[in-house]
Every structure is written in C-alpha cells, then in structure tokens.
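**Q** Each structure below appears as structure tokens.
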Structure I
Amino acid sequence: MIELSSEDFYRARPLFELLMANQMFCAGVLAGQYAGRVFVDDLNNPTSGFVTKDSMWWFLAGNAHNPAFVQALNAALFNRTISGEKGWGGMLVCHPADWDSQMPAIFAPHIPIATKRLHYTCQRLAVDWRAQVPDGIEIRFIDQALLDEGIDTDGTVADVLKLRQNAPEPDHKAVGFAAIRDHKIVAYSVIDCIVNKGGDIGLYTDHQYRRRNLAYLTSAAVIEYALAHEVEVVHWDCEAFNIGSIRTAEKLGLQRGESHTMYRLILNPVIHEVNRAWAYFDAGEHDQAAVVCQQNIDAGNKPVHAHFYYILARCHMEAARPAEAIRNLELSVQAGWNSSEEMQADFSALAHHPSWLALVEQVHKATQPAQS
C-alpha cells in the first residue's frame, strides 16, 4: 500500500467513480474538500485503492483480486496505521462486489460484520410538511438563533453550527432542521456532508418522541431547503432492517437505488463479537445472534461480557422462552449489565415475573454513585 499525497489524489479518482456518486464522504476526500487519506497499490498505475475519512469511514475500490494489497490492508487495519492509537475501528463500503469475497482476509482474525443497506435519492420534493406539524412542536432551522434563545445544542447539531460558522457560503457546508418542544431539541435532520452539489442526510429522534412523525417533518424541511439552495441531489442511506427509516424515505417520495453492504470492524475482539451478535439480532436473525453469544460464553474467556447474556436473553424472548430469558438476564446483571431503563423497555413482558423487581433494583443500585 502506497499513501498518496493530497496532490496525487487524482490518481485514485478513476477507481472510485461509482462510489463517489453515492458516498459523499468518499467523494469529499478525493475532491480535497474533507481531510482524509488515500492508499493505492501502485503510484503510476493504481488498480486497487483505499480511502479513509476521520479514520473510521473506509472505502475500497478497484481490483479486489490483489493478494498483496489485501494483505497490506489487513496489516494496516490491525497495526492501527488506519485508525490511530485511539481509534475503535471503522465502517467499510466497497465497489465492485468482488471485494465481498475478500472481507474474511481483510478482517482476519475477526469475522466481518456485514449489514445490508438501502440507498435512496431525492432531486425533487413534493410534500406539504408544514400542514402536518403537531401542536406544541416547532420545526426550526439550525442556526445561531437557537443558541441566542438558550436552546441546548450538542453532538451533531453543534457540529452543524460549527461547520456553518464563518463559512463564506454556509449552506454549501451544512444545513439542518430541528423539532423543538418546551425549549428542547427532540429530533433533527441534517445534511452535513455536501460535495459536488450532492448532500448526505442524517437524522435522529429522541426515543420518547418517536412515532410522532418528527423524522419525516425535519427531513422534509431540510431536503426542501437544501434543494432550494444549490444542492441537486440528497442521498439517504439506511439499514435494510430499519423499517422506520424506510417508511420515512418512502413517505417523502425518495427514489430507491441499488442496495449495498457495509462492513464493520471493531479492533477490540470482544467488542467486535458483541457487535456481531447485535448485528444479527437487529437484522432479525435471532438464531445466528444466539449462536455467536453462546460461542463466546463457552469460549472460557473471563469475565464474560454482559451483552452476550443480554442478547441471548432477548433471543429467548423472541422465541417465547421466558424462563430462559430470565436466566440469561440474571447472568447479564451479574456480569455487570448497567441500564435498568433499557432492560425495562426490552423486557416489559417479564414485569410480572417473581424475579423482575429484584433484577431492576440490582441494576439500579449498581449504577448509583457511591455515598461518601
């Protein structure tokens, strides 16, 4: 693997043309708009390439049948050349599909975590979202006025404000809309990656305010605004099992394109396996999730991570085996499970079980600050 200087990024661009059309982070790095790194197999005649942004967004393109490049990439991932000393790992999208067969070698000794994703685009929006805003909710543009009014902004919303700050054309950097109730942001949709008149949308709704149409309203607002301010296409990418996101995209009238696979690698081997189990569970593949958990429990590595027991308990609930669910939930608590709120939401059907209140109280006590 040869790392290119920014002046030489153009050498890799032909390899990534199809990825750049839909993956704005990839396009932004290769266009010199976002900081990132580019690696190729040959300086003068590159046939395989790798792009990274923020050390955790990864893109592969070109010839997948390149053993030397595959081996070098595997080494670079695990010796932290790519992620840095504090990086956790990353998420990888590749083209063409030939790269799929190389993932076991690239991620070895970890087993790849693969998630099918759907891609939508929007070039014209024809919805009347303003007439659908519920009482008590404001849909507001994310700008300095929110701060001036004392509305807390953090995380992604703060990032949008930072991107817009002092930018000569802030609408070309990032835009967003937030749903506000009682002087608090409860949902937002942002387009915080805009490259070559294409924007990538991201959204969030506080769990207490889900199923109230807020993702649809904030998304409609930001897409409408972006398309009226020189963005020509908005990209929407979501997991194939995310029914809420899919329904919102379809309600907005977005056009569905080709599906693709995203791969995740967590450098910590235990956390990688936890995430692999969750990925199966979230995709509805409960038997596979249970197998991963049981394999890690039986491996003899101590202590066993609490999530393995917790996911196993959820798998048993899905299979209508409440006694086994309780047994594994008790083991997860003993192993250090620390969210009584999540546990009560996930296992509400067990609320009348004789052990339930004691379990909730045990988790609650374990998370309280020690008394001085």
Structure II
Amino acid sequence: MIRISDLTKRFGAVEAVRGVSLEVPQGAFLVLVGPSGCGKSTMLRMLAGLEAPSGGTIEFGGKVVSDGARHWTVEASKRNAGLVFQSYALWPHMTVAGNVEWPLKVANWTAEERAARVAEVLSLLAIDDLAMRYPNEISGGQQQRVAIARMIAPKPGILLFDEPLSNLDAKLRVEMRTELLKIHRATAATSVYVTHDQVEAMTMASHVAVMNHGLVEQFGAPDALVADPETAFVATFLGTPPNNMIAVEPGGEGALFAGRALPTAMTVEQPVDFMYRAEDLDLAEAANGRTLAMEFAEASPIAGRYMVTGISGDLRLTAIVDRAPRLLPGDTVHFRIPERPAAIFAKSGHRIAGENPGGEPKVQQRLAEGAGA
C-alpha cells in the first residue's frame, strides 16, 4: 500500500531523512519510533503531503504521490490519507458533529450522506452523546476521539498519526492504544503512527521502523526486532528494560571492561560491545569468578519480578530477578554474567555475532572482519 524509495529531506545543510526505503503492505499498522530529532515526524509529514521530499519517491497503492527528483508532489487533500496531529487541531467554533462533518462537506458528500456518516463514526468512537458540544466543553481524551472521528469520516485508505497520545495521562494513553487498534481494524486502512515511546511501538505495531539520525536502523515485526537487533542502537532502544551493553577490549585470554577483567569465555581481538539481556543476568551474594561488582542503584517491581540496576562509571547494568536484594543505594551488588554475550557489536554499531530469534548460535565471524563494518 505504501512504498518509500530512497526518501530524503534536507533543510538547508541539515539532512533530516537520509535515503529511507520501506514497503508497507495493505492493512499494516506501521510505527515509526525513535528519539526526538530522528526524522520520524518529517517522514510522516512527507507521507501526508505537508512536506515535499528533497529526493526519492513515495507511492500509495502503486501511484506516485511525491517525487523529489522532479520536485513534484500531490497535495495533501488529494492523497486519500487522513492525519491526526499531536494537538488535535479542532475548530473551536464548530460543534463535535460540525468538526466531523466538515471534511465531508469539502468532499461534496450530500447532506443525507454526511448525517449518516457522522452518526456512524461518532458511535464508533463512543462520543455520539457529545455531538452538540464544542471542543472547549469536552476533555482532552474526548477531543482526541473527535480528531480521530474527523480523520476517518471520509474513509481514507491511509491513516497517519503524529504522536496523538502524548498529551494524555498515563492511564488514558493505555486505554486509547486499545481504541486506536479497534479503529484500525474497523476501517481496514493502512496506518502509520509516529511515537518516541517504544512501549507504544511494541504493543500496537504490526511493523516497526526504528529511526535514528534520519536513517531506519531496522525494519520488521516488533518481536523480531527485540529478539534479533541488527544494530547496537536498536538493541539498547527497544525492550523493557532494554538490553545491557558492555564495551570491552582485548585482554589476554578474555576481555577487559574499563581495565577490569570481564567474566567471559570470549576472547576478543579488538574493541567491541557485548550485549546481555536483562533476563540473562543474575545476582550473587558475594564476588566469585563469574561476577561483576557494581554500585547498587535501585530495584523496581515489574510483572511480579524485580528490575535491579547497578552502576559503575558510565555503565548501567539491569537484571530481572525473582527477589529484590536487601541493599541501599551505594552498596555493592554482584551481577552474575553469562559466559557468552547474547550478541556482539562492532564499534560502528553493526552486529557481527550473536544468536538468532530461535536461540541457536549463529556462525561466529572473525571479530576482526567486523571492525570495519
């Protein structure tokens, strides 16, 4: 339904989006996720027709709607796409029903068709009792529902969401995630959703594109990205908690971390990063040959277990354990490290060794080959 080919957007000397290529199937729920300034909102604005690309093309349903090389783009109102802004952008002088009806008037629907469709979408969003109220008379969550109703009223084939839940409180955000997925299924549209919240990305998406510095670092199904990260950025950005990363250097028959011997069965030939999953780490009562001493930072409950964090200089390690240690911040906590990391990344950030999603070891490449990756 959506094909993005070598898409680029420049603002003067700044390249906000850098040669992105993606294919999104009909009915997918794509989430663009990444930190602030990574280019995800710029991507969405180009999909919506609010920004023209500097290079590359965008196709909707096999038809080109933007071509950066030709400096040509189809205007936003003719793309068969709806957009919900972060601020909702409701017309304050119109009632809820009036806001939802307006795009249908612009599309030249008849009065009878408009009335039926407004009633249908207000009922779908469970806000039919608000039809005659004005935006300043309803809550933020209700305003968001009105904005979504207005977007889906003309039956667009593509739904675009620009961080629509960021202005809501935590409880309402969780509730609205479920509502948005219901709407996505009910409309059978292809959705593109922008967020910096990786929990939203993991719980809502059929496809995820992790963006960083204008590039898509990895694209795929949420579980595949968590199980098999291709870059160090993806490994440490996704997951609750994210994976642990330890920078190591050659050290005799093993590896050194900040000048200390790291308990590992691996021998490295140049500086690399070892990745350890939080659930693979454990705690020990005292130091031994398989532990790493850290300064205890905190222990937080998570789904019936505990997330224990230790610090040493710039390094933070997190382990998921059954019981919280009886320690105070600043005490020494001993992390038990697995013999082998779950994955190894070159200093460039590219993965050079590790496990696949099924847990079977991949063929170990010579680490020296990955140094220039």
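Just so you know, all these numbers are worked out from the coordinates, no wet-lab data involved. Keep in mind that this is a model prediction, so the values were computed, not measured. Cβ atoms are built from the backbone, for glycine too; each structure is taken alone.
**Q** To which of I, II does the computed value 0.75 (FRET efficiency 1/(1 + (r/R0)^6) of positions 51 and 147 (r between Cβ atoms, R0 = 41 Å, to 0.05)) belong?
**A** On the way: I: 0.75; II: 1.00.
Source structure: I.
**Q** To test your reading of the models, identify which of I, II gives 4.0 for distance in nm of label points 7 Å out along Cα→Cβ at positions 27 and 299 when calculated. Before the final figure, lay out each step's value.
**A** Numbers: I: 4.0; II: 4.8.
Among I, II, the structure yielding 4.0 for distance in nm of label points 7 Å out along Cα→Cβ at positions 27 and 299 is I.
**Q** Shifting gears a bit: Work out the source of 22.0 here, i.e. which of I, II gives that when mean count of other Cβ atoms within 10 Å over residues 43-50 is computed. Don't jump to the answer; show the numbers that get you there.
**A** Values: I: 17.6; II: 22.0.
Source structure: II.
**Q** When distance in nm of label points 7 Å out along Cα→Cβ at positions 19 and 243 is compared over structures I, II, which one is greatest? Intermediate values should be presented prior to the final figure.
**A** Values: I: 3.4; II: 2.4.
Checked I, II; max of distance in nm of label points 7 Å out along Cα→Cβ at positions 19 and 243 sits with I.
**Q** For which of I, II does Rg/Rh (Cα atoms, Kirkwood Rh), calculated from the coordinates, equal 0.99? Present the calculation step by step, with values, prior to reporting the outcome.
**A** Details: I: 0.99; II: 1.06.
Source structure: I.
**Q** Once Cα Rg over 2.2 N^0.38 Å, for residues 67-154 alone is calculated for all of I, II, which comes out largest?
**A** Working: I: 1.83; II: 1.19.
For this comparison of Cα Rg over 2.2 N^0.38 Å, for residues 67-154 alone, the top structure is I.
**Q** Moving to a separate point now. The value -11000 for helix-only ellipticity at 222 nm (-39500 (n - 2.57) for each DSSP H run of 4 or more, over all residues; to 500) was derived from one model only; which of I, II is it?
**A** On the way: I: -11000; II: -7000.
Clearly, the read-out refers to I.
**Q** Still on this structure, please answer the following. Mean count of other Cβ atoms within 10 Å over residues 83-90 computed as 17.8: which structure among I, II?
**A** Numbers: I: 14.2; II: 17.8.
Of the structures listed, the value fits II.
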